[in-house]
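Next come the structures, one after another.
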Structure 1
Amino acid sequence: MKPPWSLGHLAHVILIYAGALLFGLVAHWMRFPLPWMIGAMVFASSVRMAERPLPVPGQTRQIGQILVATSVGLSFTPEAVGAMVSLLLPMVGTAFLTIGLGFVVAAFLMRIARVDVITAVLSSVPMGPVESATLAVRHNVQPGPVIFAQTLRIMLLVVLIPPAIVAIDGSVKDPVAALSRMDWSVPGAILLCVTGVAGALAARAVGLANPFFVGSLGGAALAAALSLPLTAYPYPVLVLAQIFLGVWLGAVFDRDLLRRARGFIPGAILASLLLIALCIGMGVGLTWLTGESWQVMLLSTAPGSVTEMALTAKILEDGLAVVTAFHVIRIFIILPLAGTIIGMTARVADHWGLRPR
C-alpha cells in the first residue's frame, strides 16, 4: 500500500483535478452557468461509476466552501443588510414551510418506494447527506438510501436550477462574465480570505453546523458590513473553488451507493423532482408576497445547495445577499431541529405502528 502522500498518490490527485478541469472547460465552452463545478461533478461521478478510486483530500471541500462563502459575504454591505430586515419573517416562514413540504414528499416516497417513515423523512427534508446519514444510523435505518436521496437532490438542483433560471431570464449573455470581471487587489483578497478563515474557525469552535460555509460567510459578511477594505478574489481562485466542490460532490455518488439503493432509485428521483417543484411554487408565491424578482425567490427557496444558488445569484447580479440569507436562515433552523424532528417522527411512527419491528 502506498504512503498517503507518495509521488504516485500525488500524481493521481493531479490527474483527477486535470480531468475535472477538462470537463469544466467543456461546460464553459457550452456556456453553462457554474461550468467548472458542473464539469467537475460530472467527471468525478463518471470516475466513481467506473469504480475507480478518487482519493482527493477532504480539506479541498472546506477550502472550496471558504472561498465561495467569503465571495458571497462581500454582498453583505450595510445597504444590503438593511434591505434584508424586512424579509426576516418570510425567511423564517420559508424554512418551516420547507420542512412541511419535506413531510409531504416523504409521504409520497413511502407510497411509491415502500420505505419506512424514518428513511422517507430523512431522504426528503433538506438537511444534507452527512447530517441525515448520522441520524439514520442513530434510528437504526440504512444510511445508504438516505445519502443517495440527499446527494441526488443536490445534484439535480445544481444541474437543473442555475441553467434553467439563466436561460429563462435571458439577460445573461455570458454566465461566466459576472464572476470573472470582479475588481480585486492582492491586499483586499487576502483580507477577505483571512476574515473567512477566522469566521470558519470560530464557528467550528462553538460547534455550528456547516462551519466552513456558515462561519466563513459570517466573517466576510461582518467585515463587509463594517466597510473594511475587502475585494473579490481573482477569477482563477473561484474556478479552483468550483472544481474542489464539484469533485467532492461527484465523488459521493458512486456505483456501490447505487447498488445499495437500487430499488429506491426511481422513487428518490421522483421525490426529489417533486420537492423541487413544490419549492418553485413556494418561490412564485413569495415573489407576489415580497415584491422581489422571481429569479431571486426561486433561488432563495431551492431546497438546498446554498453555495450553488448563491453563485447563480452572483451571475445574475441580482439579490445575492437575499438568496444567501434565505438559505442561511433555513440551515440554522433545520439542522439544529433535525434530531428533534426525526425523534418525534419515530415516536409517532412507533405509536401508530408505521415502522417495522
Structure 2
Amino acid sequence: MTIRALRLAAAAGAAIIALAAAGNAADAAGGKKIGIAAREITNDYNRGIIEGARKVLEAAGDTVVVADGQADPRKHNDNIENLVNAHVDGIIIQLGDAQQLAPVVAKATAAGIPVVTTSVGAKTEGALTDVGGDEALMGTLMSRALLSSINYQGDVYVVWVPGAPLLETRKRILEAMVKDYPKVKLHEVPTEHSPAKVQSQIEDILTANPDPGSVAAVWGAYDLLTSGAVQAIRQAGRNEIKVASIDGDRVGFQMLLEDGSPFVATVAQDVPHIGELAGQTMLQALDGKKEFPSSMFTDAYVVTHSNGVAAAEKRWGKDVWKDIQIDPKDVTARWPQDGSILVVHPTLP
C-alpha cells in the first residue's frame, strides 16, 4: 500500500468509525452511552485511541457514539456541547486546547457528566484526567535521533501546525535542545493538517536550496503530516536529507523501511492503551470514583532502521507487512536488525 493509499484508507476508516458508532448507538439497549469527541479522525493515532476506548467500554456493556470535529476546533467544541445536550453518561475528548475546552467541559460537569481528555497535553479544568504520551519525553527522543543523524550541524526545517498544543510542545523541546548545538539552524515551516500542503511547501524549499547539504534535515511533528515532506524529498532525489517524526503510524513504518527513504526515525506510542486508560477511567468514574491523577502516560520507544522489523510487529502485529507492502526479509537485508527496543515511561512519585 502506497503512502497515498494509506492516507485514503485513513479517511475511509474515519467515516466507517463514525457510521459504526452511530449504528451502535441506535441499536444497542441498556448500559451507559458514552460520547467520544475527536478533534479529527485522520490517522492511525486518532483511530487507535477511539478503538482502545471502544473496546473497554463496549466490553462493559456500554454504547459508544463518536463525533468527528474534522480538524476544526469550533466544530470540536460544538460536538462536545451536542453530546452534553444529548444527555450522554460520559464524554471522552480526543485532542484540543485545555483553555478552549474548559467552557464546554464546565457545561458537561454542571450536567453531571464526567469528562476524560486524551492527548490534550494538560489537565482541562473540570476534566477527571488527561491521558496520553509524555510529549516532552517523546520530543526529546525524536529530536535526539534526528540531530544525531546530521551530526548536530546544518539547516533543519521544522514542520508543525501552529496552535496545536501537542505539536507546540514537541517543537519547544527541539528548540531547547538546539541551544546546545550552535551549528544547527532551525527554519520554521508552519503548515496545516495536510500532507499535500507540506509536500508543496517542502518542494518550494528544495527548489530554493538545490545544492546537496543546503538542507540537512526535516523535523516533522507527526508521521502522517511528515509523509508530505518525505514525498517531496524522494521526488527531488534529495535522499541525503534526514527526516524524523513521532507516532509510529503505519505510514511512519512504511516511510522508515522503504528502500532509499530519507526517513530515519519515529517514536512509536502505545496508542490503543491511551484509549483503554481513558475508557477504564470513565468506567471508574461512573462507578463513583472521584480522585484521579492529573495526567496518565503510556509507553513509547524509538524506531530506527536497526530495530524496525521488531518494532513494526510490536506496534502493529505480524499483519503489518501486508498493510505497508514491505517484505521484512528485504528490510533485514538492507539494515542489520541488531538494535533493541527500549521502552520508556515517565517515572512518577
Structure 3
Amino acid sequence: MNAPTNPKAFKQWQQNAENFTDVQIQTSSGHTIYANANILALASPVLERMLEHARRCSSNSRRQIKVLGVPCDAVLSFVRLLYSSKWRSSDKEEVEEMEKHGMHLLALSHTYRVQWLKRVCEAGLIVSTVNVIDTLKLAKWCDARRLYIKCMVVLTQDLTGVQCAESWRFIQAHDPQLELEILQFIQEKDLRMKRMRRRKEEQGVYMQLVQVLECLDHICTEGCTNVGPLDVDLASTSRGPCGSFSTCEGLQQLILHLPLCSKKLAPGKCTHCKRMWQIFRLHSSLCARTEFCKVPLCKQFQMRKQEEGKGDDEMWRLLVKKVAFARFMSCLEKTKRTEEVWRKAGKCGDSSCRSVTSSQRRK
C-alpha cells in the first residue's frame, strides 16, 4: 500500500500502517512510527546501516530503530518526506510543516545524510532577528553553508536589533567565539563593500578613458564639429554633434590648445598639454593598425619605444592593461545590446522591424 503524500492524510495512514510495514521507529516521546524498510534504506545510507544492524540483532521479523532528540511530529514529517522524495512549495500544508519543523528536519536530514531534504530546508527556513542566532548555530553544526550566509546577512542588516535579544546575551556569556566570528564577518563585509566601490570607481575611470580614445579616433578619422583630419572639409559638411559630444568637445579643445600653447616646452609644462600627450601615448600603446592609423604621433611613439630599446614602466603597463580590458568589456556589452535589438526585431511583427537583414548583422 502506497503512503499518501499529504501531511494530514499521512498521519491517518500511520494509524493503520502496522499491518503492512516492517520497521518501527521509536521517538523520544515514546511514540511509534511505522515505515517500510526498503524506502528508508533507499532514502538514507545511515538508516540503511541502522536497519541492517537491527536485522542482525533482532530475531523478530519487525525491526526497530530509534530516532531521538526531536519531537514525534518532526520525525513523522521526516518519514513522510522520505516516502514522497520531494517537497512542494505550492502546498500550504507542506509550507506550514516546514515553518513548524524546519530546524528539526534540517538536523535530521544532516544526521541521516538526506542531501535533497537538507537543501530544501536551507532554502525554506525563514530567518529573522528572533531566531537568527539559533539558526546560525544549527547551520554551523549541520554544515549548511547557504543557511549560514543567510543568517549572516540578517545579522549584518540588523545587528542592533539582534543585540537586544536574549540569544545575543547568551552567546556573549557562553559562546564568545561565535560572537567574534559574527563581528569579524560584518567587518569583512564592510571591507569587501569598500573594495567593490573602489573597483567600480576605477572601472568608471577606465571606461572614461576608453570613451576618450574612441572620440580621438572619431575626430582623427571622420572629424567632428571643430576638428577633423586634413582630407575632410568640416565647413562644407553639415555635421552635427556626435553621440559622445560632451567628451568629444573637451578633447577637441585640448587638440586645439596643443599647437598654440607657449608653455608646452617649459620645465613645468602645461597640464593640458601633458594630458594630451598622455592620451596620444595611451592610444599608441593600444593601437594595432599603426601603418594606417590617422591619429597624430601614433607611429612616432611606437618607433621611439623601439629605438630606445626599453619598455614602459610597470604603472603604465598596468594602466594599458586595465584600459584594454575595459575596452573589451565595452565592446562585449555593445555586442550583447545589438543582439538583443536583433532578437526583439525578429519577434516583432511589424514589417519595419523585420527589415534587419543579414548584411546589417554582419556590419
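We did not get these values from a lab; they are worked out from the coordinates using the rules stated. None of these values were measured; they are calculated from a predicted model. Cβ atoms are built from the backbone, for glycine too; each structure is taken alone.
Kindly point out which one of 1, 2, 3 the value -15000 was derived from, the read-out being helix-only ellipticity at 222 nm (-39500 (n - 2.57) for each DSSP H run of 4 or more, over all residues; to 500).
On the way: 1: -25500; 2: -15000; 3: -21000.
Computed on structure 2.
In terms of relative contact order in percent (Cα under 8 Å, 6 or more apart), the structure with the greatest value among 1, 2, 3 is 1.
From 1, 2, 3, which structure was distance in nm of label points 7 Å out along Cα→Cβ at positions 144 and 248 = 2.6 calculated on? Please list the in-between numbers first.
Working: 1: 2.6; 2: 1.6; 3: 5.8.
Of the structures listed, the value fits 1.
Supply the structure label, taken from 1, 2, 3, corresponding to Rg and Dmax of the Cα atoms in Å, for residues 80-287 alone with the calculated value 19.3, 63. Going through each structure in turn, the value belongs to 2.
Have a look at 1, 2, 3 and say which one yields 146 for volume of the Cα convex hull per residue in Å³, as calculated. Source structure for this number: 1.
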